[in-house]
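Take a look at the structures below.
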Structure I
Amino acid sequence: MKQAIHHLSVKARTRGLVEFTDEARRFVAAQHIDTGLLTLFCRHTSASLLIQENADPSVQRDLERYFANLAPED
């Protein structure tokens, strides 16, 4: 079984959602793996991973509005 490890740094300019699908996709493609499991680990204490399909652009706006109400800046 082939295994690969990669450290990906994602810079967030402000609070909110940061898209890094293309970076993850490039890493997977470079490994030449057709079937497998991709495990993502977030090492930041105030960040989390959110997987969503991006089928409707309003989903991201709704999520950002929800999180802003849940944890206001002030």
Structure II
Amino acid sequence: MKDQQEIHQIGAMIREARSAQNMTQQQLADKCEIAKSRISKAENDIGNVPVSILRTIIEKGLGGQLQIAFEF
């Protein structure tokens, strides 16, 4: 179940980065121009969050960079 654990880490990482920048979910949502419910779902690992939304949250909202890697 390593994949599921990694998915849960994404939500925690977003929440930690937001908290470190002293932003509320609403402030992050406003900065990203998306609904607050999308931020909440991403942070709490509820449902499937599209990569495009993750990119928006991480890059536009938090000033980070989303990188996706595959290993075979």
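When FRET efficiency 1/(1 + (r/R0)^6) of positions 15 and 31 (r between Cβ atoms, R0 = 35 Å, to 0.05) is computed for each of I, II, which one produces 0.65? Going through each structure in turn, the value belongs to I. Taking distance in nm of label points 7 Å out along Cα→Cβ at positions 39 and 55 as the criterion, the largest value within structures I, II is that of I.
Computing Rg/Rh (Cα atoms, Kirkwood Rh) across structures I, II gives 1.02 for structure I.
Work out the source of 0.7 here, i.e. which of I, II gives that when distance in nm of label points 7 Å out along Cα→Cβ at positions 23 and 47 is computed. Of the options listed, only I reproduces it.
Could you tell me which structure in I, II was used to calculate helix-only ellipticity at 222 nm (-39500 (n - 2.57) for each DSSP H run of 4 or more, over all residues; to 500) as -10000? So the calculation was done on I.
We did not get these values from a lab; they are worked out from the coordinates using the rules stated. Note that this is a predicted model, so its numbers are computed, not measured. Cβ atoms are built from the backbone, for glycine too; each structure is taken alone.
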